[in-house]
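**Q** Listed after this line are the structures, all set down as structure tokens.
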Structure I
């Protein structure tokens, strides 16, 4: 018996679907995906520059990863980090809408872990910027000791690395969405590499030198988000609405 048109449409795969990308992508998905990727890249690079300055002792601390930040350091480091949480979550949602139907279980799971990341780090950084930093500037730290952000040795530092562990898991789940070659392969490689940093981020409180391997995040994360911005830009430029594009 010949297939009906509905059966053919149900089994048909477009070139875009074969690359892991949905055949029909709305203008809103393209725009939100592109700009969230650009913002995530900008916020991450701003943080990276600030962290390097902090480790070099240029923001008033003793330098190195184990030193407590000054109020200036908290503002410089945590302000872009706070906005990074929201931009990364929106980027993962955009990837979910970009994904082909058979890939959406991966992208949906990535959104779940990105949500956990965004909630945890937003709590940590908002508390630091609104409660801790002003009190430290006034020299009034009595009573807020449990909320001080002490590298490797504080409650909120543990919460922070848990959040970034969830970010790594999110990128690991997002990677299979991009099944094609070329630019898709680059995106998949960066997302996977960022995900594989998970043990070095999660376990650094037990073995502090792991932070030096975890610091590869400064390459893998902005590499991922910049490559994703390029994907969304090319979708915008190349997709006519009925077919996808080859990266």
Structure II
């Protein structure tokens, strides 16, 4: 069942509509497919669950990550994911990156700190907004990477990172956090190569362990037009989500 505490009450409808921009936009969000996703894992996963389910910092009547969540239900095979007309754009970018000699890898981020900093500093703005200071300060980045779960990367033909992404798997969802490419390499399709590698890895993990079933890349509301287009291109669709925490001990018993 959906988390009804995340649904605006009838008497609050006009206030929520005003907060989200328009009644039509609210109605579109309200009509999104509703799903429940179970999360489990360590203390960092629990912190992520609490972040998802706390009140939205701007729209206090809704949960933080409940409406318009950008999700991809993981298919059974990478061929099933990459095939068909929906992935034509992505396939073209991936083919370009492969032809240019880029490869996909999982990396130890602190060992590649200089390369990650070079990526972070390669553009003064992203998606029309200035780079956040947390991405530009080496000490802040070191602290962040020390808490990162799994970091994947695209490596150029000279062995240097061209793009990286931080992923955390918590039960039935794999949540994408930071995802950045070097400005000098973006035209070579490195972001699509990175996403194809991550999705393939998650498909293999699901086949072996039964989870995760979902890949998440934040939400559609609040995303720039370019970012929303990218999320669609890699297969994400907007959902209304009720998050449920499952104690790891209970998950093992089940």
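FYI, it's all coordinate maths here, none of it is from the lab. Quick caveat: nothing in here was measured; it's all calculated off a predicted structure. Cβ atoms are built from the backbone, for glycine too; each structure is taken alone.
**Q** Of structures I, II, which gives 4.1 when distance in nm of label points 7 Å out along Cα→Cβ at positions 53 and 85 is computed from the coordinates?
**A** The correct label is II.
**Q** For which of the structures I, II does the calculation of mean count of other Cβ atoms within 10 Å over residues 117-124 return 16.2?
**A** The read-out was computed on structure II.
**Q** Here distance in nm of label points 7 Å out along Cα→Cβ at positions 37 and 213 has been calculated and equals 2.9, so which of I, II was it run on?
**A** It was calculated from structure I.
**Q** Which of I, II yields -21500 for helix-only ellipticity at 222 nm (-39500 (n - 2.57) for each DSSP H run of 4 or more, over all residues; to 500), as computed? Provide the component values of the computation, followed by the final result.
**A** Values: I: -21500; II: -11500.
The value was obtained from structure I.
**Q** Now for a different question. Compare relative contact order in percent (Cα under 8 Å, 6 or more apart) across structures I, II and report the one with the greatest value. Working shown, then result.
**A** Values: I: 27; II: 32.
Structure II gives the largest value of relative contact order in percent (Cα under 8 Å, 6 or more apart) among I, II.
**Q** Next up: Taking Rg and Dmax of the Cα atoms in Å from the coordinates of each of I, II, which one would give 18.7, 60?
**A** II
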